[in-house]
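Multiple structures follow.
Read-outs throughout are calculated quantities, based only on the coordinates presented, and are distinct from any laboratory measurement. What you see is a predicted model, and the numbers here were worked out from it, not measured in a lab.
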Structure P
Amino acid sequence: MNKAVIVRNAAEKDLNEIMQIYAYAREFMAKNGNPNQWGTAFPPEKLIYDDIKSGRLYVIQENGCIHGVFAFIIGDDPTYGYIENGNWLSDGEYGAIHRVASDGKIHGVLKTAVDYCLTKITHLRIDTHKNNKIMQKQILKNGFTECGTIFIEDGSARIAYERI
């Protein structure tokens with residue numbers, strides 16, 4: 001990516017573009033063997049709006065156009081409180097990266113998100129669905145270690161990763 005790429009807090013005015021990116025990401029995942037992780041309606045607009053209002057949603061822009069989005073929260077994440085078939089690498093304070101999505105027009109969206117998050121805290125966690133093979137590969141490529149299985153709010157399993 002070139003130097004015109006920036007990461008900034010998402011604003012209310014970005015909501016429509018962000019929802020379009022999530023729609024594209026859902027379609028992309030479904031076409032690539034992962035139709036169930038986000039289904040047809042996740043993340044809901046209210047969650048995205050709440051993420052924006054709380055300052056935990058970020059957009060990735062290139063030359064003024066939004067091409068990626070992710071949530072980033074520093075502190076305990078309840079979904080990471082219990083892990084099966086493995087262990088976390090550290091119990092220290094961490095930042096969790098969630099809801100990473102791209103419009104498919106630029107490459108390296110996860111790397112850009114991870115690089116940004118590392119400027120805030122060097123201990124990171126992330127998770128993805130077992131069928132999201134593309135994201136699994138990208139997570140490992142970005143220096144994360146597979147740690148086990150966590151369960152999200154609806155009870156479904158996710159592969160959990162950590163980088164310290």
Structure Q
Amino acid sequence: MSRLDSFIRRMQAQRDCLNHVADQVRGMPGPILELGLGNGRTYDHLRQLFPERDIFVFEREIRAHPGCIPPDERLFLGDIEDTLADAARRLGATAILAHTDLGTGDQQGNEALGRFLGPALDRLMAPGGLVLANQKLDVARWTRMSEPPDVMPDRYFIYRVG
């Protein structure tokens with residue numbers, strides 16, 4: 001499979017998983033977290049799915065489409081290790097949905113990021129919340145959920161916070 005085909009499958013899986021969980025969290029209180037703004041496409045999709053929600057975004061450096069940049073009060077700008085710690089102090093364990101699409105093509109780097117990311121996100125998640133990730137995250141109180149039928153196994157991961 002080409003890198004383009006892989007990218008397209010990842011984007012389709014991302015969209016399908018977000019759409020799949022939207023109704024599950026729609027009636028629950030709490031903010032949404034978007035880790036990795038990139039060009040802002042997923043943030044824009046989250047705004048469409050949840051127009052009434054506070055969506056907090058984490059990004060190292062803004063390079064998004066101008067129409068997809070969150071307001072300053074909902075933006076955690078800087079290194080993810082620092083910004084997640086700051087968010088935990090500011091928001092507490094209130095998030096009902098978190099989406100992360102961080103990482104690179106470096107498998108060892110991604111595994112190290114995942115070891116950090118799961119516990120760091122756990123400090124922000126409300127019980128019953130959902131975490132969508134492009135990589136496996138290992139947190140004791142999280143239960144892995146099934147992907148939507150059209151998403152290849154292990155392409156995207158959905159976790160319910162216990």
Output -0.85 (log10 I(q)/I(0) by the Debye sum over Cα atoms at q = 0.20 Å⁻¹, for residues 53-116 alone, calculated) maps, among P, Q, to structure P
Re helix-only ellipticity at 222 nm (-39500 (n - 2.57) for each DSSP H run of 4 or more, over all residues; to 500): value -12000 computed from one entry in P, Q; matching entry is structure Q
P(r) over Cα pairs in 10 Å bins from 0, in percent, for residues 13-68 alone gets 23, 55, 21, 1 when computed on, of labels P, Q, structure Q
